[in-house]
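Down below are the structures I want you to see.
No lab work stands behind these numbers, since they all come straight from the coordinates. Fair warning: this is a prediction, and the values are worked out from it, not measured in the lab. Cβ atoms are built from the backbone, for glycine too; each structure is taken alone.
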Structure 1
Amino acid sequence: MKMKKKLRGSAFLLLATIIWGSAFVSQSLGMDHIGPFTFQAVRCLIAVLGLLPVIFLFDWKKGEKKEFFRKWTDRKLWKAGILCGIPLFLACNLQQLGLVDTDAGKAGFLTAMYIVIVPVIGLFLKRKPTIMIPISVGIAVIGLYFLCCIGVTQVNPGDLLTLCCALMFAFQITMVDLLAQDLDALRLNTIQAFVCSLLSFVVVLIAEQPTWTGIVACAIPLLHTGLLSMGAAYSLQILGQKDLEPTAASLIMSLEAVFAAIFGALLLKETMTVWEGIGCALVFIAVVLSQVPVKGKQTT
């Protein structure tokens, strides 16, 4: 793989992680006005509406504006979008539910556990893990104990939901790696965002009673997470994963946790105890070690 492509892919993913890190703040603020499924449904719809004109402009710039509608008939594109969109729907909503009880910085580190889960999923795809994988899992478990259990009698429900979110994000990352290589990244992201929005709206009809007043009051967080986090950052993820090996891509994406903690401290004035800080450090060490290549072994 050429160095230029690696640098481009790294830049795309780094920008995506910065956006995702800041989005934890908006997601936390959004919970003050509307329910978690309403938040996801609306922000994903905003992403779809924002991406469509961007895609048209790109087609027009390439002299392919007459192909705009035809390109949406690609069955392979829709299959990939649905297979990526379902785990994304589960991940985003579990994360949003988790943020009810978990602060932004802590949620960012727990979400980063996907970096450990991705290689485990690779086992089912006949990808041999390195010796670092079980070591990383052990360190992560210790870190999670410090992060979630020191000073409390039981694990915070939000922590468990966020860990389940990490599992779903691991599936979404794997789906992107397997299916997105030769597909239009913006169209693929539009479809997965549409799937996420549609499924979220179904749950809203069953479990929530949103109001226009609440949605309007949440306009800034919705626009931020819709246009930037869902629209721009997930497109950057797909583009970045095309130019990088999954190990390198996952490592860069794990920096989302660091940016979440930084933005949480700067904008929400959140603080962590010493034990929580040690737990975060151990989890981050685990996610980094899980991607260390070992000579003679195949990494995921």
Structure 2
Amino acid sequence: MMIPIRSRYFRMSLTSRCNMACIFCHNEGQGPINNRSLSYLDAASITWISKIAFNAGFRKFKLTGGEPLTRPDIFEIIRGIRSVGIQDLSMITNGVNLSRMAYSLRDAGLQRINVSLHSLDPLRFRTEFGSQPSLISKIVNGIDQAISVGFTDMKINCVYGGPHPEHDLDTMLDFTSHRSLTLVLLPELAFGAAKHNKEVSLDDLYEILKRKKIKKEELIVDGEGLRKRFITMHNGAHVLLRLDELRGKFPYPACSNCQKISICREGIFPVRLTAKGNLRPCLADGLPEVNLSHIIETQDEESLLQEFKNLGK
């Protein structure tokens, strides 16, 4: 059964815990980061949900958090998801634990990694990311280790902001160019945590890149039908910058009448599974979150398929 919505992208938050505290983090819409709570779905439940989501037509699966590498059973989770036939499985991580886990992640069947790294400035790490500057070297080592064990098409997610945003961007462009990585340049979201920087649009980011000298660019279209610019800078850095704002894409029928369409930006398109087992179709709360606890407990496949189908009504 193919669900009647445009998105085939399913994000699964494995935990609401994180070993960092980025000031702009929206935590997949789960509320503030909770470093004490251990309330999350077990590996068997995640595998079962992944199988039903795959049967419903989802094809792109991403593991998120909090920080997914804080889960002690992360390798079991990855193996379980891959065992049901899913061919496109990736993860977003802050990279703190990546160095010691990269080989095992690859061995378990994880295919791609996005590392969230927005700056290499020690002061900003302490003030905006709630982390010791010593973690910078751990994250860099983790990225290098992931490359060495065979991860390809790695991307660095970079939210533009901070007290010296252009300097941070220059640093990240240099960092990624030396490692042949793609920098995914993102504006800070207007919802979730309070805004801490002046709002920057996708067009603003493109103008900033043009000032820094674009060598060439091409237009690509992803599996969700979203247009993106794949940009090569004069220093050889590769940048991926979304061209489309999501507010005009209407992934669900209900979007046409949504009162929150003005804040529909990055992150709305995927259907999300929260760490506690709820379906969250929209970060801006334009559609209600669905509690799946009873369905998961009873492994009611038909009811879960129906909940996916309801998203398209």
Structure (1, 2) behind the derived value 0.65 of FRET efficiency 1/(1 + (r/R0)^6) of positions 81 and 281 (r between Cβ atoms, R0 = 41 Å, to 0.05): 1
Structures 1, 2, by mean projected area of the Cα convex hull in nm², for residues 49-208 alone: label with the highest value: 1
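Starting from the value 20: which structure in 1, 2 was relative contact order in percent (Cα under 8 Å, 6 or more apart) calculated from?
The structure behind it is 2.
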Answer label among 1, 2 for the case where FRET efficiency 1/(1 + (r/R0)^6) of positions 9 and 145 (r between Cβ atoms, R0 = 35 Å, to 0.05), calculated from the coordinates, equals 0.50: 1
Which entry (1, 2) yields the derived value -24000 for helix-only ellipticity at 222 nm (-39500 (n - 2.57) for each DSSP H run of 4 or more, over all residues; to 500): 1
